[in-house]
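Chemist: The structures come next, written out as structure tokens.
Values in this text are rule-based calculations from the coordinates and carry no lab data. Just so it is clear, the model here is predicted, and its values are computed rather than measured. Cβ atoms are built from the backbone, for glycine too; each structure is taken alone.
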Structure P
Amino acid sequence: MTSIKINNTTYSIVDTKEKMTVADSFVKRQNKIMTGNGEAKFYLGNDNDEIRSFFGGKGFTLKCFLLKKDLLQYMKDSEAEYKNPEQHYRNKDKMSQYWSERIEAINMLNDILWFTLTEQTQIAGTRIYVKSDDEAFDIIRELSLPFITYLSAMKLKATNNELIYYFRLFVDYFGESEHPLAVKEEEERIAENDITDEKKKEINYARVGQGKYRKGVLEECPFCPITMVTDDRLLIASHIKPWVASDEKEKLDAKNGFMLTPTYDFLFDRGFITFLDDKRMRVSPWLSKMTCSKLNIADEKKYPMLPVEGRENYLIYHRENIFKS
């Protein structure tokens with residue numbers, strides 16, 4: 001993806017600022033883990049040429065927006081943590097209630113929420129902070145759960161050189177794509193199923209890409225189709241449709257997997273890359289150009305050895321539900 005249309009205006013994607021972690025000090029009081037009431041300013045990063053090139057010179061003001069659909073996706077992705085918190089929130093017993101109330105409030109919003117961000121130049125030091133008095137910025141503070149939430153920003157440019165910034169909230173469970181409770185509940189459901197213990201063991205092995213599942217994927221494709229690495233010690237049997245979301249048959253289906261080297265397994269699992277039925281890779285616009293260059297990945301690049309046949313439906317699921325488009 002090289003462009004995006006907002007309000008019938010097409011903007012080219014200049015670049016992306018990845019993973020700005022939402023700290024406990026930023027979120028609203030109801031979501032906090034530690035003491036204090038939260039500060040209405042957000043830390044973008046340390047003052048350096050890279051961040052200045054992306055956001056602007058000292059004292060910048062940015063025209064920004066959120067999308068309603070992204071807020072709903074964030075709430076879906078964070079639902080397990082809201083309803084069964086792993087972290088010790090100040091109002092832990094009310095988090096489930098907050099989730100329902102916030103979903104209802106989001107549904108009442110406009111599709112696009114505009115806001116202005118201004119650098120807080122009065123703050124001494126080398127750290128860059130921004131602030132806004134607009135409702136959309138307040139919504140970010142209200143929805144975000146500290147430490148597991150991060151913000152990314154996409155810099156967009158119109159044909160008249162107008163710059164705007166597209167902000168989006170994401171969830172990362174300390175390096176895991178699934179909430180621990182979701183995995184636990186699925187394991188418990190399998191344990192209660194009327195199937196043999198051996199079958200249960202194979203299904204659970206498949207979650208970590210081992211056992212019968214791994215053997216089946218290796219037989220179909222004994223190499224990583226991106227790097228062409230054939231040493232199976234360096235290959236991971238990666239599910240296309242996640243293990244948690246799959247039924248018993250899908251969990252063990254070799255067609256529901258690729259053998260990938262670790263970096264590409266991580267990118268695929270987190271939805272930063274996906275594949276089309278014609279074997280072209282799609283790269284998420286939420287990866288920066290520098291990251292893509294370092295990883296040697298490019299949107300629309302074709303991988304002739306990618307085993308797509310029989311995996312089309314799984315790939316549809318991945319593109320629609322996992323890929324960060």
Structure Q
Amino acid sequence: MNKAQPPTALALAGPTASGKTAAALALAQAWHARGGLEIISVDSALVFRGMDIGTAKPTPAELAAVPHHLIDIRDPLHAYSAAEFVRDAELLMTQIRARGRMPLLVGGTMLYFKALFEGLSDMPPADAGVREGLQQTLAQEGLNALYARLQTVDPITAARLAPADTQRILRALEVWQITQKPISSFQTRNAHAPMRSDIALIALEPVERAWLHTRIAQRFDQMLEQGLMHEVQTLRARGDLHADLPAMRCVGYRQAWEALDKQAPVAEMREKGIFATRQLAKRQITWLRSMAHRHRVAADAPEALAQVIALTQALIRPGK
């Protein structure tokens with residue numbers, strides 16, 4: 001980043017349960033004397049209304065403490081894409097700066113960050129005929145067979161996706177059948193295209209994985225105590241939602257939905273939910289490590305919050 005051109009926005013990324021919300025609120029308090037900041041959520045689950053507990057959505061008090069954006073903007077029946085996020089985030093950053101405040105992008109949906117920093121590829125549009133054929137294969141052979149096919153034609157994408165991620169596996173195979181190219185080839189940044197430098201990315205990354213695993217388990221237990229199963233039961237009772245929707249495939253909701261289908265014990269659902277959350281965190285960390293322009297802060301360090309604040313002060317010149 002050119003020191004003569006300080007960033008016009010800040011970004012705070014990290015795996016689930018790494019302390020992003022606490023760090024964002026601490027930044028907001030520290031930034032108050034400099035005109036304040038507004039938070040833009042970079043989270044594909046927080047966009048959904050009625051999904052509060054399982055997404056660890058900020059509390060009403062936290063939402064009132066600093067302006068938040070891109071939270072509760074979609075009904076769970078409707079998807080929200082990376083392209084929509086980039087469009088909305090760009091507009092919000094412009095509006096926030098016009099109010100004399102600093103935009104702070106906070107979240108763990110690394111695909112959104114990647115799209116924002118590297119731009120969107122010219123992805124082929126959906127093909128109803130190809131998708132119908134894949135749906136038939138799914139019904140006849142099962143998801144494991146489709147995932148195995150993806151591992152053959154596009155091992156890079158297969159390694160990034162969870163084996164149970166039906167929608168993304170189908171989309172990756174659809175792109176392959178349409179173009180005979182892996183979807184990962186469209187998602188790779190053009191080496192000659194510049195990485196945008198107007199947003200400073202701070203990454204909360206734990207040094208000890210055990211620290212993160214403990215926090216993940218504690219937070220999942222807290223979600224269960226707060227009523228996660230009841231929240232999913234309420235969503236199911238609507239009658240128009242189903243397990244294959246992007247909203248219902250979010251970690252925690254997927255396991256709760258399956259447990260309710262099978263009438264499985266909560267203890268079994270808890271084990272599966274914690275494991276899935278750990279796998280999500282692992283993928284998030286892998287994505288982060290590919291972002292060479294990030295400024296890393298050890299999330300498990302006692303002084304992590306102070307380091308985040310000090311880093312932002314060093315990145316932004318006084319008076320900006």
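Chemist: Identify the structure, out of P, Q, from whose coordinates log10 I(q)/I(0) by the Debye sum over Cα atoms at q = 0.12, 0.17, 0.20 Å⁻¹, for residues 51-178 alone was calculated to give -0.64, -1.05, -1.25.
Modeler: Values: P: -0.53, -0.98, -1.20; Q: -0.64, -1.05, -1.25.
Among P, Q, the structure yielding -0.64, -1.05, -1.25 for log10 I(q)/I(0) by the Debye sum over Cα atoms at q = 0.12, 0.17, 0.20 Å⁻¹, for residues 51-178 alone is Q.
Chemist: For the read-out Cα Rg over 2.2 N^0.38 Å, for residues 19-114 alone, a value of 1.28 was computed from one structure; give its label from P, Q.
Modeler: Corresponding structure: P.
Chemist: Out of P, Q, which structure matches 18 when relative contact order in percent (Cα under 8 Å, 6 or more apart) is calculated?
Modeler: Label of the source structure: P.
Chemist: Name the one structure among P, Q that FRET efficiency 1/(1 + (r/R0)^6) of positions 155 and 219 (r between Cβ atoms, R0 = 41 Å, to 0.05) of 0.35 was derived from.
Modeler: P
Chemist: For structures P, Q, calculate distance in nm of label points 7 Å out along Cα→Cβ at positions 35 and 203 and state which one comes out highest.
Modeler: Evaluating distance in nm of label points 7 Å out along Cα→Cβ at positions 35 and 203 on every structure, the highest lands on P.
Chemist: Have a look at P, Q and say which one yields -9000 for helix-only ellipticity at 222 nm (-39500 (n - 2.57) for each DSSP H run of 4 or more, over all residues; to 500), as calculated. Write down the numbers at each step before the final one.
Modeler: Values: P: -9000; Q: -16000.
Comparing all candidates, it corresponds to P.
Chemist: As an exercise: P(r) over Cα pairs in 10 Å bins from 0, in percent, calculated from one structure in P, Q, equals 5, 23, 30, 25, 14, 3, 0. Which structure is it?
Modeler: The read-out was computed on structure P.
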